[in-house]
Structure P
Amino acid sequence: MQPTNRSSRILLPVKFWFVWLSLIVAVGLRYIPTGLLPAVPDWVALVLAFWCIREPLKVGMGTAFLLGLLVDIGLGAAMGQHALAYVVIAYLATALSRRVLWFPPLEQALHVLPLLLIGQMLMVLVRLVAGAEFPGWWYFLSSFSGAVLWVPLTFLLLLPQYQPVERDEHRPI
């Protein structure tokens with residue numbers, strides 16, 4: 001039998017307030033003006049994809065639409081631009097959640113990368129239809145940086161759910 005790198009720790013149920021806190025922090029990070037830096041990830045899309053994969057019954061397309069409208073209002077973007085992209089990301093992440101969770105976080109990042117790229121392509125498409133110019137190919141670099149940050153983000157967002165390592169020898173399970 002080959003040794004695996006997977007953790008044998010059991011996760012506690014997620015606290016709903018922590019999910020919302022992480023999403024609100026992601027919206028706050030999205031509001032930070034970064035100028036023309038191309039590799040800054042879309043924090044809301046990344047955290048939203050994480051929770052749609054981990055907790056598809058608690059976070060879904062309604063949450064994605066609400067967060068998208070908040071980002072549209074906060075950034076002064078075309079109304080519905082981020083909402084549309086986030087709803088599609090939430091739908092695809094929820095649809096793929098059972099498959100993605102079979103993989104370790106590094107391989108999960110390879111599944112999340114196309115989701116982030118599709119979201120960015122939708123936002124670019126909405127901008128082009130509205131008459132804006134193409135932002136350039138560097139714009140899509142943030143999806144790749146988001147995929148790179150998937151592993152530390154997974155560790156950080158799952159940290160409150162880890163059970164203590166201590167074992168009770170008198171407990172049967």
Structure Q
Amino acid sequence: MPSWNSRGLRGSALEELINLTLEKYRENQLALIQKVPTPITPIQIDKEKRHITLAYFEQKSTVDYIGAVQGIPVCFDAKECAVDTFSLQNIHEHQVKFMEDFELQGGISFILIYFSKKDEFYYLRFGELMGFWNRKLSGGRKSFRKEELCEDFYMRRHSGVFVPFLELLQKDLLERED
């Protein structure tokens with residue numbers, strides 16, 4: 001059974017930026033997307049600080065977020081990368097399978113990647129992910145480099161939205177129609 005040993009606030013800054021973005025989208029009635037909680041069973045608790053220091057995951061998680069954008073079902077995961085090469089080890093097979101099944105049901109799946117070294121956000125389309133994933137499965141690279149990504153899917157920040165992915169979701173939808 002997988003276990004979790006707290007290593008601090010890994011990824012929490014990215015999650016907070018996404019949560020603030022989602023709140024803004026909800027307030028403007030653009031989207032309703034929620035964080036998917038990962039059920040855990042606490043094993044050790046620091047009673048003085050009142051937080052969990054060791055726990056077991058009750059089940060494999062699917063994706064970080066799920067909801068709807070203007071009636072379109074969406075699900076996505078958020079990943080942070082400190083270097084210019086993203087290891088596919090950061091994405092689990094059961095997550096890819098869930099996203100694939102979600103797409104087969106008419107939903108849109110994607111991954112938001114934060115390249116912290118460059119302070120850049122990237123919208124990784126599901127088809128693009130599958131290209132890298134299949135390359136890995138066929139014995140190729142188990143990662144992808146930043147320069148392999150499509151320039152058109154880097155996020156351009158604008159006022160009031162920390163992780164403005166809706167424009168890129170729209171671009172993704174338009175490209176799927178072609």
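Read the figures in this text as sums done on the coordinates, not as results from a lab. All values derive from a computational prediction rather than experimental measurement. Cβ atoms are built from the backbone, for glycine too; each structure is taken alone.
Table for the structure above
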quantity: When FRET efficiency 1/(1 + (r/R0)^6) of positions 84 and 148 (r between Cβ atoms, R0 = 25 Å, to 0.05) is computed for each of P, Q, the largest belongs to; calculated: Q
quantity: Structure with the greatest value (metric relative contact order in percent (Cα under 8 Å, 6 or more apart), set P, Q); calculated: P
quantity: Ranking P, Q by mean count of other Cβ atoms within 10 Å over residues 12-19, the structure that comes out highest; calculated: Q
quantity: Which entry (P, Q) yields the derived value -9500 for helix-only ellipticity at 222 nm (-39500 (n - 2.57) for each DSSP H run of 4 or more, over all residues; to 500); calculated: Q
quantity: With Cα Rg over 2.2 N^0.38 Å derived as 1.07, matching label from P, Q; calculated: Q
